[in-house]
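Quick note: the coordinates plus some simple rules give every number you see, no bench work behind them. None of the values given here were measured: they were computed from a predicted structure. Cβ atoms are built from the backbone, for glycine too; each structure is taken alone.
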Structure I
Amino acid sequence: MIERDSIEQLKNRLDIVDVVGNYIELKKSGANFKALCPFHNEDTPSLVVSPSKQIYHCFGCGAGGDAIKFVMEYEKLPYPEAIEKLASMYNIHLNYTNEKKGHDLHKILEKVNKFYKKMLDSTPDAMKYLKERGVFESSIEKFELGYAPSSEKTINFIKSNFLSVKDAVETGILGTDSKRVYARLIERITFPIYSHSGRLVGFGGRTITGHPAKYINSPQTKLFNKSNLLYGYHIAKEHIYRKKEIIVTEGYLDVIMLHQAGFDTAVATLGTALTPQHLPILRRGEPKVILAYDGDKAGVNAAIKAAKLLISSGIEGGIVLFGEGKDPADMVNESKIEELNKIFHKTEPFYDFVIEKTVTMFDIENPVEKEKAFNECIKVLKSVSALYREDIRFLEPIASKLGISTAKVKKAISVNTKYSKSDYLQTKDTKELSIIKTLLNESSLIDTVLDYIDEEHFIYHKNEFRLLKEGKTDHPKLLGVLLDEDLKTFSEEELRSELLIFLIKYYSQKLKKLAKDKNIDFKEKTFKIRKYREIIEKLKKGELVTYESFGTI
């Protein structure tokens, strides 16, 4: 682990304007800087960077934090790796505790990767296979392709280089059974697999000796989890962020050949279906997702499953299916680049694809089957955001495929659909937020103010006040309050006056509501009315009443 003192030293050296400015263009705006937010699509700058407070906040999507948080979000890195990235950028030395196990495991993977790469150069059959598939030398180097020899040679390399056999087993390079230790990859072309942050975590292997298992991956380890990894992402990510597009394929060679042909946003799942664990990676940079799958039955089923997942997650994109036994790698090898370009520009939207494939599963000439198809389509439609369910673009595909009216489709989803303005409309109360902003800027006043108000007094911004009370001042919502130029910061005297007005309004409303309440006991109602009136009278005289004195009312 990185020592806390090292992290603090790094923080003291960082300037948020410099850090953020390394990634996006900033423009001066008064005391702050503004930019188009990289975390959501927008045409008008809503990201504010404050050099005085050393924080950023987007008033469009709510993203916010310090320099480290920005790098975490932009680069999609966990906290320790963002620290290491910044330390590298600013040439700052980090000290670590004695917990170096993770570093030792990465070190073994890196050394074995160099061994595999060296072995590829001396294995003609492996080089011949890659050449026949059309892989250039430059691509071999870019993707660090290698070759895993016999089990004996790999084990000898590990032992002769004084690497821990136990750690090699832990990384998945070696395996064990009751009698022996063996290499997991034998006589296979190797594809090193990196995390999205650029750390080597495992390998994929392709047989060149006709083994029944054409491709295999490293087993599940503390470093390697194929359900949240995408092959080639560490190379493609900058292109993905810039082009706002990601092509998801099914194979290592598809990725390599697509990159070779200029489709540099290509990645691949690791022999597994797209999973919910992949979603955070796919959302990074908000790209359009293109699923490029085989057109056989297995490929279509995988595409349907993946498309349903992406629809329900609100991710936009489309499907491309490759038929006739061809895949993207084959098409690049056959120089069909222009054809590929046209294919990727004419994808079928996820929703339309799923509805079409769902309907074809049933004999809609049969009324019973047609009803089943209708119900299945409605399930898909209900997975779409509530704001879009009644949009003609989502109603029409079902109506068209089943030969029914859009009104019938709309009626089917409206039965159990409830809309709430709170789902998408947030009221902004400047008085409440100005009180919170004042307390954020003048933290010495918080304890005093808490004697008089609590979150129950806030109608619109209870959550923000609760976060303030809990000391979570680095929360994006509070960072947004700090940087909101429409909000005022009160002086101590102004704050007292505002609190009096704020509380008079609150208890006056409580009093009116209580007077109309017919479900409360008469004796209790009379008592509370008297207490509220006493509180309001004191407030009007300029006396702040301690919250504890009326907390049981």
Structure II
Amino acid sequence: MKRRHILLPLAFAALSVQAAKKNQRRARLATARLPEQPHDPAAPLDVLIIGAGLSGIGAARHLLAECPGKSFALLEARGAIGGTWDLFRYPGVRSDSDVYTLGYSFKPWTGDKSIADGPDIRQYIQDAADEAGITPHIRFGHRVRRAEWSSERQLWTVTAEREDGERVTLQTKFLFLCSGYYSYAEGHRPSFPGEDTFRGEIVHPQFWPENLDYAGQRIVVIGSGATAVTLVPALAQAAAHVTMLQRSPSYIAVQPLIDQTALKIRRALPAQAAHRLIRWRNILVNMLQFGVARQLPQVFSQELLKVAGQHVGEGFEARHFTPDYRPWDQRVCAVPDGDLFTAMREGKASVVTDTIARFTPGGIRLGSGQELKADLIVTATGLKMNVLGDIGFSVDGQPFDPARALVYKGMMLSGLPNCAYAFGYTNAAWTLKAELTQGYVCRLLNHMERQRLGMVVPQADPSVEERPLLNFSSGYVTRASALLPKQGSKQPWQVYQNYLQDKAAIEYSPLNDGTLRFTAARG
């Protein structure tokens, strides 16, 4: 009994200290600003961040707060902040995760919508950069082509190409890739027989033409994923009719556009406290729903069909929304307030499940023989994945092949020194994993500085069996599977799709775990 009386206060004190440290960290993340003094251009950077989207700006904010004094820069291939949210400009573009988990932990979301519009997310990222003084220090129009590591110098030499074709070289001690996982230059665009005979316009959503007038037109959207289910209700507001033509269905879940419970919490609590509470509530609810989907797939899918049927009403055909795979073998698409189903109920949109035989002058001939009339065809046929930003890597003069590497804790590659990359979840908001990675990188950099270490590289374990990086059957993943690095059969080479597991493995595990190989700093 006496021992318990001693241990309980000690445990409470330890938790209190930990909570205080976390509050201090949140305060630093919320208020840190880039110092005014410029970095000496002749000296190597401490960290070079590739990409100025959601992950890149988050990485910069973490470095400012947790690694004060370290020099860093951001290279962005495009001409603006925002990454995906600056690239995608198609009608209705929005988040497919709730914005409280998609957004940063340190910056409360102030909009009313929980499924946010693309322009609002882009502005949110821009504000996060402006508040910390980061924006003037981003080098826009710099596309990274090569990254060459020298163990002798313990430096990366990075070559970027400007929009005018000029090559720029920078040196950095650590490289942090925050450029996403798919190509901005091209999407997945299969060719179809007879395309050249079609009299209308064919558009890929990734390259939506500015000021495209589709009012009063008959539109066919080819696809059934997140982009397609977003486009259809948005286009239906002005089009004569929109048909979503799918080869196979996707799971579609109705989510509230405005989370009334979240708004009540925000009115009752200070902004940061409310944001933390809503964020954690949504994390846990999403994990619970994912667990039900995987453990009780029949129950989960039947509930989705029930809700869809209630929204569509008379004429609902379940076969158009019943995939031949289990929930979350591919991503479940979210439709805020059931807007896709509302467009169907109102007769503004319809869904056809069939194959494409060929394009015709007036539309698309289906495998069944039916012809869909169209003035505009939108090929929402998917993304094209890239690997490590399509950068050509070499280590000590030898080309580095990511497909032959194992992934360490979902953020570093075996055999690739002083480099990390932000890669989010397939079943939850990207930012949740990205922020865990950003915090880990800062902890790693501080450890290396304290111990006077100049190089760190995950050392592959020969006893670990290789497994596919992502247990996901979406087309963009399967098409790129041969190019992707691999995960392993045991820790720390496994890639979890679970925030709590990752939080334990990343935040609370020792840095020097026997897998990372450290080398003392030179000089």
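Check the numbers for distance in nm of label points 7 Å out along Cα→Cβ at positions 74 and 194 across I, II and tell me which is largest. Each step should come with its number before you reach the end.
Numbers: I: 1.9; II: 4.8.
Largest one: structure II.
Tell me which of I, II gives 0.9 when you compute distance in nm of label points 7 Å out along Cα→Cβ at positions 66 and 106.
Numbers: I: 2.1; II: 0.9.
That value comes from structure II.
One of I, II was used to calculate helix-only ellipticity at 222 nm (-39500 (n - 2.57) for each DSSP H run of 4 or more, over all residues; to 500), giving -14500; which? Among I, II, the structure yielding -14500 for helix-only ellipticity at 222 nm (-39500 (n - 2.57) for each DSSP H run of 4 or more, over all residues; to 500) is I.
Comparing mean projected area of the Cα convex hull in nm² across structures I, II, the highest figure is found for I. Quick check: 9 is what I get for relative contact order in percent (Cα under 8 Å, 6 or more apart), calculated from one of I, II. Which structure matches? It traces back to I.
By the measure distance in nm of label points 7 Å out along Cα→Cβ at positions 346 and 370, tell me the structure among I, II with the highest figure. Can you show the working numbers first?
Values: I: 3.2; II: 2.3.
Max of distance in nm of label points 7 Å out along Cα→Cβ at positions 346 and 370: I.
Can you spot which of I, II the value 1.5 was calculated from, given it is distance in nm of label points 7 Å out along Cα→Cβ at positions 250 and 266? It must be structure I, since only it matches.
For the structures shown (I, II), percent of Cα pairs over 23 Å apart, for residues 282-457 alone is largest in II.
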